[in-house]
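Take a look at the structures below.
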Structure 1
Amino acid sequence: MTVLFVVLALSDFTKALQFAHNPAVGGLVVFGHKFYGVANNLVLGPLFGIVFLIYAHGIWNLRAWVIPLSIVYAFYVPYNLVLFWYTHLEGDRSIGFIVIYLAIALTGSIGTAIYLAYHRERLS
């Protein structure tokens, strides 16, 4: 999971480049709101990237302080996805795509929180 959170951090660090390359696809989504413009993504992308690097560091080093962060992220991901898909109806997303995307996103966020909570005695 640590490697995946580092990849997610790298993705957030490059959100401004992603948006500049293809505005229709790139852009950071926070609480269901997609941020347009290179400047917005240049500021917010690295902030979220740093949070994911901190999260990855906590998981890799088995730190107890990562449990609250994992719980917040486990609630944030489904909330963010539902808000985004509710407010951004354009585009053709099949139900199959949405279900697979949700399964991957929820497995990564909620699954990590459950794993850390279940193995909290190993955390220092």
Structure 2
Amino acid sequence: MMDKIILNNLQFYGYHGVFPEENKLGQRFHVDLQLHLCLKKAGETDDMNESIDYGHVYEVVQEIVEGEARDLLEAVAADIARALFETFEQLEACMVKVIKPDPPIPGQYDSVAVEIYRERSI
């Protein structure tokens, strides 16, 4: 089993969605992440250079979620995964879940979400 860093319920305000009001008014988005990498050296050495800075991860995700509007949550999740691999060379795989708590669709539910798993390509 691979080691992982877990960041839960990162919260942002963005303008993603297929409906015009979503692009104009915006809405809340939450992101859950699992970052897969070897943390053995970090645990042994207590050296931040052997891990991933959680604050930097937040900034990378924030830039995407609060940035250019996308129609689909699938595209937002893929953009986040791509940016994480580009930013953190030690990252081997990631699980990205993008949650829309208040989508403008009828019905009763807590939220809608997309979750993707990506591995680094060689």
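What follows is calculated from the coordinates using simple rules that are stated; it is not laboratory data. On a predicted model such as this, the values are computed, not experimentally measured, just so you know. Cβ atoms are built from the backbone, for glycine too; each structure is taken alone.
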* To do: For semi-axes √(5λ) of the Cα gyration tensor in Å, the calculated result is 27, 18, 11, so let me know which of 1, 2 that is.
  => 1
* For distance in nm of label points 7 Å out along Cα→Cβ at positions 4 and 20, find whichever of 1, 2 sits highest and give me its label. => 2
* Where does the value -9500 come from, among 1, 2, when helix-only ellipticity at 222 nm (-39500 (n - 2.57) for each DSSP H run of 4 or more, over all residues; to 500) is the thing being computed? -> 2
* Structure (1, 2) behind the derived value 0.55 of FRET efficiency 1/(1 + (r/R0)^6) of positions 44 and 84 (r between Cβ atoms, R0 = 25 Å, to 0.05) -> 2
* **Test item: Cα Rg over 2.2 N^0.38 Å, for residues 12-51 alone calculated as 2.06, pick one of 1, 2** => 2
